[in-house]
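The numbers here are math on the coordinates, done by the rules we state, and not lab data. Everything numeric here is computed off the predicted structure, so don't read it as measured data. Cβ atoms are built from the backbone, for glycine too; each structure is taken alone.
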Structure I
Amino acid sequence: MKILHVFHYSNLMNGVDRTTLTLLRALRKQGAEVFAMVPQVGDVTAALDELDVTYRVANLGCCTGPTQLAELAYLSRAAMRSAVIEDWIRQERIDLVHLNTGHLLDAAIAAARAGASAVWHIHAPFEEDYRRYAGFMPPEAYAWMLEELGSHVIAVSDDVRASLLNRLPAHKVSTLYNGIDIEDLEQRALKAEGSLREDLGLAPDTPIVLGIGRISAQKDFASFVRVASRMVASHPNVCFAIAGPAEDKALADALQEQVVELGLSRRVFLLGARSDAPALLAQSDVFLSTAIFEGHPLTSLEAMSLQKPVVAMDCVGLRECIQSEVDGLLVPLGDEEACATAVVRVLADKALAENLGTRGRQSVAERYSAAAYASGFLKIAQRARADDRPGRNAPAASFTLGLLKEIREAHERLIKSTNTSQSMGTRLRARLPAIFNKTR
């Protein structure tokens, strides 16, 4: 079976593309013939070069931002991008296209038109995953796209699957947990760009509590900082660090202001986007997650793989992966006092920290190995191919292309009739839901 993996971004600072690369690498080890399409040259293409995987760089854009105007621009160009992808699917005679987010609409259309099966990979609960499309279509339309344009839908946790089952038939949705390539992670952990403590001007024995993730509402690093604030008076040696890109600039600016206002400038460090997350994890003492939801908590699992104790708020997606008091510590979602207490426990009790780290690694090896990830994916892919009929979803692709044509034409008309993007956005937001509400 020839499998084309369509990447969301071209860097490896987000969990979606890191898990796709892990899957691709593991599939290769199991004898699958894999290909990739990447938006730009970057971390992903460098990794693909090392693996000697055939890929194509196509600046397709995907969904370039969370704003409605950014999504509008994406949708208005989707038909053009789908033609590029369809051409390559036909050239390479691809059997199955792996869509590593629900936002790769253009690739789904291309697969349907070329007669290839398509598997969606959904990394967030339906309501969150649908959010990017919310300004342009009702949730029923997004669910219709997932069902009709795809052969199957992978949910990264049972929580995510449960949310999808409110909209999709059970036989179309499977849970497949993300896999962790522990060996690769350990090798990358050794490639430190320098000493984190030296870079921050800290003593060699300073305990560091680390958080990793996009600066976004989902990750709720404001709570992370408040947990730090609860600890610093009674634990003057502990420092906290946050590594991750600013997905939401306003939140990133507010986070910096929060650190300053709480007098934590020498206790809480914002590291920005980093490409050396495994090395940072290796140099930390505790990994702390204050996320309000997860699809599947990749970074928490990576910390566990490196035998770092994990303290986390008990949120959707994450709660499936940690057995509290066994391989990590869970506290009620939003309970910052309990979170601070749990961090103090781990830092004060070396035996507890070591036991959680050891059991955490065992759990990842037993439940979330890269080999099991690839095997599970191949079973889903084979079932999708067996259940598919050639041309089954071609009418759905044609219907969707017709809608996209209307969007493009409306976009072009509005550009000609207005001089301000704000006016254009207001009018399009009023028009596009009506387009997507059309019957098939």
Structure II
Amino acid sequence: MVEHPDLDQQQLTIETLGPCRGHSPLRMSTSAGDGIGSYVPDDMRVLYEPRFRQGEPLSTLAFERAGAREKIFFDPAETKAAIVTCGGLCPGINNLIRSLVLELTFNYGVREVQGIRFGLQGLNPELARPPVQLTPAWVEGIHHQGGTVLGTSRGKQSPTVTVDFLATAGINLLFCVGGDGTQRAAHQIAEEIGRRKLPIGVIGIPKTIDNDIKFCFRTFGYYTAVAEAEKVIDRAHVEAKCVPNGVGLVKLMGREAGFIAAGATLASGEANFALIPEVPIQLAGENGFLAKLRRRLEAREHAVVVVAEGAGQELLAERTDACDASGNPRLGDIGLFLKQQIEESFAADQVPVNVKYFDPSYHIRSVPATAADSLLCERFARNAVHAGMAGKTDMLVGLWHNHLIHVPLAVSTGARKHLSPEGELWISVLALTGQDKL
């Protein structure tokens, strides 16, 4: 039996605002085989672990499955929703905003959707610019743009002030689009709402190109980031091949998780080394990175190195305990550090080397979403609206074994998902690069 060591079924229970007494306006059915889309029963579950050893008892630990409910909590004609986008930019935010507005307006008939300006600051009257009224006409075409039309910001705001704002504005549903820090804030907002016993739902939608949200196999923006990073790695390969002992060094985003670096390495197929936060970097010694790079150059006269921004932080003298406005530790520049180490190491042995350094971070996160992420945004948005209208709260929409699920914010925040050095993704990277055999 496969169990999660830190979870039990009670922890996966989704909070609700109360009994659902209204009928959904969606034209769906409760019968299979009638050619009409079906509502999802509220007791439908998705197993945490579908794999098992034959003959062993099965674990029943499971998430609530996302989807449209036949009964809803809010009266659409009396409902006011709001959307806030927080944290760093990510491909697909505008797609998500547009899909939320269209689902709320056209399919549920919600009377008003407000766009909160510049992140959580927009929920603090002392800092906020007035919300914008989001209509289908207002969001037309925004899905072809990068960034967020609502603006974003980092940093905490008082949950008390935020809930005061929501109550005064008559907002019934708040959709929080952001990463782990945003979802922690959403959880605090939901807790304050619960203390006041207000009928306001809080639904999180995971946004991070780092792909590091727990209980979400893939966050929107990740595939776009990998596609853009692949192009940079390919260009670095061209630069490296065109000079003697050329090294193309590419630094990609990934503060605590190496998913972009690993995914882009596989997508490109041109990298010879991938360095990630989950695997410590050994620089010196016969099996260290510098010696392996030397052997690679002796054999092929060029190399491509991909490094995640959070890799090798223990090597950096300038590392501090300082944090940014979102509470993330400030990182030293591992890319420039590696460039210096490579050049100094080769110079000490009077071996020529030509290092070309690429840092495409802000370019990658500000591009429009690719088709794969556009489709995922559509799924996240519709199912976030379904959950909100059914009175679910203090939860985010996750992706688990390709099923959309409801995840309590209390268990999905505070610790990030990491790439497993024993998992298929990293094993594939090692098989492709051969870096462990040099």
Given a value of 14.0 for mean count of other Cβ atoms within 10 Å over residues 17-24, calculated from one of I, II, which structure does it belong to?
II
Highest-scoring structure on mean projected area of the Cα convex hull in nm², for residues 105-312 alone (candidates I, II) is II
Kindly point out which one of I, II the value 22 was derived from, the read-out being relative contact order in percent (Cα under 8 Å, 6 or more apart).
II
Matching task: 20.5, 62 is the computed value of Rg and Dmax of the Cα atoms in Å, for residues 329-392 alone. Pick the structure from I, II.
I
For structures I, II, which has the highest computed value of distance in nm of label points 7 Å out along Cα→Cβ at positions 49 and 89?
II
Given a value of -15500 for helix-only ellipticity at 222 nm (-39500 (n - 2.57) for each DSSP H run of 4 or more, over all residues; to 500), calculated from one of I, II, which structure does it belong to?
I
Any idea which of I, II comes out highest on distance in nm of label points 7 Å out along Cα→Cβ at positions 113 and 377?
I
Using mean count of other Cβ atoms within 10 Å over residues 233-240 for the comparison, can you identify which of I, II gives the largest number?
II
